[in-house]
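Some structures are shown below for you to check.
Laboratory data are not the source of any read-out in this text; all were calculated from the coordinates shown. Remember, it's a predicted structure, so these values are computed and weren't measured experimentally. Cβ atoms are built from the backbone, for glycine too; each structure is taken alone.
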Structure I
Amino acid sequence: MKNIIKNCVLGIVIVSLSVINGFSQSIKKQDYLYSNKFSLMAGLIQPTALGGGNIEFNYFTKKMAFDFSHGFSLNPPVVGDFQTQGVVLHLPYSTGFGVGYRFTQFLDVRFEPKLHSWEVYNKGEAQTEATKIKDFKTITLGVGVYYRYFPFKNSENTFLHGFTTSTSLRYWQNVGTTLSNDEFTYKNKLTGKNETLKAPNIGIANTPIIFNIAIGYTFGGKN
């Protein structure tokens, strides 16, 4: 019985190694499309959900991915203490770059340092220098997984090859702020008391998690 089990395990290992080896060889032999090309992209979440905008420049070699992105005039929904204390957040900009590796033609993972500029206001008030409660900056380090899709890559019209979508899931962790102890205290108009708020996260519902879809164009064709 032990010999049968050993032989089965050995067989599974050999088959698994063969599959992995064949897969790796096929990747090595494969010429990645859209290599050594620039892309210009615009995020959809920023204008539709955050009231602002985003522009992104990408460059892909055969195995590497490089990007610079800049979001502007963003108004993220507030939750938790920010909502309870009746304040809102505004980001004049959120900017940074990414460096990554292409695991397949269309899937890559990037390391992303970012800088975010924040402003805090009372809800319902005009957002001016005079009404600003606090401004500060946060620095995040994180990773992003990106999948690019080229809906017309097989078209006979080569111009259409460049139309691009990019779906991303990112985790951007706060690693530093310009605030003392990553928090600030202020006189709250709603409660009439001194209240304290911690530096927010940049992602969904005050978390480090970010989801986005971008559309744009990759220049130079697919080959």
Structure II
Amino acid sequence: MSQKIQLYSLATPNGQKVSIALEELGLDYDAHTINILEGDQFKEDFLKLNPNSKIPAILDPTGANGDSLPIMESGAILLHLAEKTGKLISKDTRLRSETLQWLFFQIGGVGPMFGQFGHFFKYAKENCDHPYPLERYTKETKRLLAVLDKRLEGRTYLVGEEYSIADISIFPWVGCLDLFYKASKALELDAYKNVNAWYKRCSEKPASIKGSKVCGWD
């Protein structure tokens, strides 16, 4: 077996998180595109890595005390990579806790809510003509952006002054609102000055530029 980490992904916000982290950490890996539009996520080989049929997943050949370790769920993967390298997460107890809190903020809030907003804003117009779902998720997306904007006031990154897996977990989702959903006007994204400045810092890192294109859409 190759000693490189095997990444199975697609360049969605959740997929980009892991490839960006791998690039930022300088870890060797092989990338395998899982085309979710063609049903690759339901194939038997991928189900062995992630029985939930979601991207991304990794196989770390030395991740379990030297043995092979498959890992599903992007948050779990980010935490594993940070702990494996001792980077992108503070060893200080308070800062480590804050990093995990903002990581879970993405997992429980930003990802699901931004994703539902995008679904109803971009894809569901022909199947759902009731205004309630889009109004609900627009309101919640704006609320979460305001939480981020407040947190980033006077800060370079989400936790202290150090770039971390918390930043990596969230900024691709912020970028998706404009780059993929084309929702800048609907969400009034220009109003979140701190978020915009932070997103620029994160997205312009060389590892972010490279990592965001890994397993890209054809």
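Figure out for me which of the structures I, II the number 5.8 belongs to, where distance in nm of label points 7 Å out along Cα→Cβ at positions 162 and 194 was derived from the coordinates.
Attributed to the structure labelled I.
Given a value of -5500 for helix-only ellipticity at 222 nm (-39500 (n - 2.57) for each DSSP H run of 4 or more, over all residues; to 500), point me to the structure among I, II it was derived from.
Working through the options, I get structure I.
Name the one structure among I, II that distance in nm of label points 7 Å out along Cα→Cβ at positions 50 and 82 of 1.9 was derived from.
II
Compute FRET efficiency 1/(1 + (r/R0)^6) of positions 138 and 154 (r between Cβ atoms, R0 = 30 Å, to 0.05) for each of I, II and report the one that scores greatest.
Across I, II, FRET efficiency 1/(1 + (r/R0)^6) of positions 138 and 154 (r between Cβ atoms, R0 = 30 Å, to 0.05) peaks for II.
Quick check for you: by relative contact order in percent (Cα under 8 Å, 6 or more apart), which of I, II is greatest?
II
Assuming 12.6 is mean projected area of the Cα convex hull in nm² as calculated from a single structure, say which of I, II it is.
The correct label is II.
When FRET efficiency 1/(1 + (r/R0)^6) of positions 98 and 114 (r between Cβ atoms, R0 = 25 Å, to 0.05) is computed for each of I, II, which one produces 1.00?
It was calculated from structure I.
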